[in-house]
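Visitor: Before anything else, here is the set of structures, which you'll find just below.
Every number here is computed from the coordinates shown, using simple stated rules; none is lab data. Quick caveat: nothing in here was measured; it's all calculated off a predicted structure. Cβ atoms are built from the backbone, for glycine too; each structure is taken alone.
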Structure 1
Amino acid sequence: MAGRKRAVVTGGAGFLGSHLCARLLADGYEVLCLDNFVTGEPGNVAHLAETGPFRMVRADVTDYVHVAGDVDLVLHFASPASPVDYLRLPIHTMKVGAVGTLHTLGLAREKGARFLLASTSETYGDPQIHPQPESYWGHVNPVGPRGVYDEAKRFAEALTMAYRRTHGVDTAIVRIFNTYGPRMRPDDGRAIPTFIRQALAGEPLTVAGDGKQTRSVCYVDDLVEGILRLAGSALPGPVNIGNPHEYTVLELAECIRDTIGSASAIEFVPRPEDDPTVRQPDITLARTQLGWEPVVPLEEGLVPTIAWIRAAVGGTSEGPQ
């Protein structure tokens, strides 16, 4: 094990975190996963101990973070990330963005590790600039229901930069745009798993508003590749990582319905408060500085995603590995 680098992934049992843990192991890292399982699932990473030096510890980064031994990389991905979750857990969401970021930055400082913050396209709010470049400061409602997530991440970005400027911590910020893939929870409230679950059950697909609002969706393997390229670079960020191919929500619903071969109807329902009208990353920085862009088309990425959700709703709680 000599010479093997060590990574700490907070929120490592979540959707994105579990894919990150798997990829880090494949890249030769020793991986320590910290998760309190509020929204993550132990089953997402249980199989990883068989594939390499992997350890999962139940921990809440809002309490404290102590890790023995050397650490080369700290990836802070702990946070409820879907509206269903952060609207149910508003205070915890703010605490993990504020106190959790403080504790994990402290860990990186103590260990001399590179720190990577998982931020979000939600820092742009309901944007007035389209597509969204990293230089855009955003249009966020701090007192709206979604503000607990948006502002937690904006605060986390500011705190990360404060540690970089004040303490010289080697930090990076990734702004993650809508991502999909296996290990999403069928009931997490996000558009793609919701549409898949509804289409599989033959239920109407509930499209918010008139369905003309747009999303840009990135397959999880593409996202993880971009994140690790950023982690391995010297860039401080923020760097947008997402797929610039833009779809309307109605187009997403129809594509999922057609891929599954479902006869489900489309049912229009009221739009949530502060629901963004447009969302599309400008990925010029990632392309030029990291040599990264997404390669998996929607139709291809939907196949394993649908298979996972089909297994999950069919009673195999962990789904296929």
Structure 2
Amino acid sequence: MLKADYEYQAQILQGVSRTFALTIPQLPPALCPVISNAYLLCRIADTIEDEPTLSSIQKQHFANLFTQVVANTANPQEFSQTLFPLLSESTLPTEKELIQNTPRVIRLTHHFTTLQQKALLRCVSIMAKGMAEFQQQNTLHGLKNLTEMNDYCYYVAGVVGELLTELFCEYSPEIAKNQAQLKKLAVSFGQGLQMTNILKDIWADQQRGACWLPQDIFSQNGCDLTQLSTQHHTIAFKTSLLQLITIATEHLHNALRYILLIPKKEQGIRRFCLWAVGMAILTLRRIHQNPFFSDGQQVKISRRSVKAVILLSSAAAYNDTSLNFLFHLLTKKIIHPM
């Protein structure tokens, strides 16, 4: 049965994330199954958060129940059968299928090593609790300030960086030598990727009644987030957006520092990290070039660009000097004085 579950995990990963279906296979074979599983667990938590027809109380209930499922104190079949009928057309068919097959994903979760299971549970627990808290205040008014945005990014991405670091360090004693430094940088790594997603998805989030932008950054520049749809062609909006791009880029610089701490011989792990950072940088460049975009498709990077990221970052992965040069070359035009 586990063999069939592993095959299903690989198949559904292709459906729910083109990016991770591309990057995860770059990892060493010992890490691919558990990190694939980690992504699917996070995607289930995301599906609960993103479903617009669920009330905040329902989301909190299902988030808590899912944590219990991962902890092996609740029945995954009951979780799946209760949540699945409540999902609307807003939830993608592949995500509905994932919810329906939660028991298959969880069977694998409970088959990993004790340390891996502990790390997965910690990540899901923190993510689910944090998402539920932010759902209580989720409005089109945005988050209060940059500090709240940092907290939100931690719950949905920074904690994933911590999880990956634990898994990498368990896999390699040599990586574990830098564990303390890696953990410090892991949260910033995750935040850089999540801020990029927030900026790319501004208008998709608004359509479903959400806004994860910080009020203080925009109000300081004279932009009212409650009037976002009518004000997003103003200089105030553009200035605020460019500030956030700069902050996100600084976090991605910490991501590069993280990657440089990974031994050069671990090319698979380096590629896994580099491709994600490279795609985020290209997305920020697209937003920088078109700050008045009105649809995420307008700033989505092309398949050609994805191939370029893969080729360039893979070629430079062995050489730290080349990686630093490439990062500087790609980001120098999108960093602005604060």
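Visitor: For structures 1, 2, which has the highest computed value of mean count of other Cβ atoms within 10 Å over residues 76-83?
Guide: Result for mean count of other Cβ atoms within 10 Å over residues 76-83 over 1, 2: largest is 1.
Visitor: One of 1, 2 was used to compute helix-only ellipticity at 222 nm (-39500 (n - 2.57) for each DSSP H run of 4 or more, over all residues; to 500), and the result was -22000. Which label is that?
Guide: 2
Visitor: Starting from the value 4.0: which structure in 1, 2 was distance in nm of label points 7 Å out along Cα→Cβ at positions 36 and 148 calculated from?
Guide: 2
Visitor: Quick check: -1.00 is what I get for log10 I(q)/I(0) by the Debye sum over Cα atoms at q = 0.24 Å⁻¹, for residues 236-283 alone, calculated from one of 1, 2. Which structure matches?
Guide: That value comes from structure 1.
Visitor: When P(r) over Cα pairs in 10 Å bins from 0, in percent is calculated, the result is 6, 27, 37, 23, 6, 1; to which of the structures 1, 2 does this value belong? Please report the intermediate quantities before stating the final value.
Guide: On the way: 1: 6, 27, 37, 23, 6, 1; 2: 5, 25, 34, 26, 9, 0.
Considering all the candidates, the number was obtained from 1.
Visitor: Quick check for you: by distance in nm of label points 7 Å out along Cα→Cβ at positions 108 and 244, which of 1, 2 is greatest?
Guide: Numbers: 1: 2.6; 2: 3.3.
Largest one: structure 2.
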